[in-house]
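Below you'll find the structures, each written out as structure tokens.
Each reported figure results from applying straightforward, stated rules to the coordinates on display, with no laboratory input. On a predicted model such as this, the values are computed, not experimentally measured, just so you know.
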Structure I
Amino acid sequence: YAHDKAQRGRTLQAAIVMEIPGGYHVNVNRPLGKYAIPTSLKIDAPRGVNIGPVIYPRAIVRRLKAVNNEPLAVYEGRAILRFSVTVPANYQGGELVLKARLRYQSCNNEVCFPPKNQDVDLGIGVVGPNDRVQRANGWVFRGR
């Protein structure tokens, strides 16, 4: 999350950070090849909490011998998938937990592996609209 707490009646930014080891890549959310399995992020939120559309990072285009040098759109290294979270003014809880499911297929230059699902719980405290919050995770949200 971009802040240490969520405020009722406000929107904050959130993200999932993929750390992809060197020598590997994952397919983007809209791959170029018809057989490539796309990366997707699905988020379940408590009733009344609104999740904005996921903003996927820009693709890197590679040409690999394993696919006859056809262009592939991939993520490598660090890929940050961003989205907004709007907490309703009448939200009752003191904590908010989002259930995220990241689906991806990792590959190296030779072979692709079966797709995987990674489930992540994203928890944050919830405070009133006038309570003070601090910026957090600046390395993810810098410039946003």
Structure II
Amino acid sequence: MVKIQKISEIEPCLGFTEFDMLKKYRQSFATSELGRLHSLFPFSELARQMHLKSSPFGRKSYFSPEGKIALMVLKSYTNFSDAQLIEHLNGNIHYQLFCGVQIDPLHPLTNPKIVSAIRQELADRLDVESLQLILAEHWTPYLENLHVCMT
């Protein structure tokens, strides 16, 4: 007669390689230059100030409200064209982590117009002064010589 064994006795650690790999990518992202840049931006506060919300209607957006702002920061950081940005976003896991998306390699983004549509959406809601206040408040601990004004 065969005894029933607990799974933990048979296999001490069930392997979920996809999750393990994603965890390693997240760890390497956090220590990368791009990860450090990501940590310097208060994306949630910026999205809230711009009144960006995920729409419950229509097709689900690839990018969250925070991801849309992150995409524009990434575009400025890399200085890529819209088409180049989409191409690199499809193939670079760190870029995807920066924007908070996971793109299926078998179904990559193919329309570079999504970048210009997001840029237009953000431009329509842009209030530079209120966003500057949020960034200044968030970055104050990193700034030195606050009493100096350069012109």
Structure III
Amino acid sequence: GIELAFQREPGVVVTKVGYTQGDKLDPTYNEVCSGTTGHTEGVQVMFDPKVVSYERLCELLFDRLGDSMYLLNQVGNDRGTQYRHGIYYHDEVQRAVAEETLSRQARFTEVKTEIKPASKWYDGEDYHQQYLQKGGQSAKKEAGETIRCYG
């Protein structure tokens, strides 16, 4: 559901799902799911900073994670190291914004979302791209329908 939430945000130009922060070259979905590659599933977001701020994108991630931000290696009912959540920055400005946004979330308990430099990105398989949109959910900008996750 995180990819669809980003797709709906004005200023987001392109999203891609894939794998990052791991050690294996060109991992497949099954390899990542095995927990042996070190990768996490992620969403790469290309955006127009004149329309949407990096801070807003970080806030959107935390909004979508909800209580999962307090859980290690888990998003909703999905568990495993490939479901750890993070913000992987490309420069020091992004790092500072990510850390500030995270600090606002940690009011009562420690947030488990990691903030680290971005590493090599591998696009996920075609059938994972825009998965919920392909399943009939709207990716229109500012669409208000509830995002339903199903697998």
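Remarks
- Taking relative contact order in percent (Cα under 8 Å, 6 or more apart) as the criterion, the highest value among I, II, III goes to I.
- helix-only ellipticity at 222 nm (-39500 (n - 2.57) for each DSSP H run of 4 or more, over all residues; to 500) derived as -500 - corresponding label from I, II, III: I
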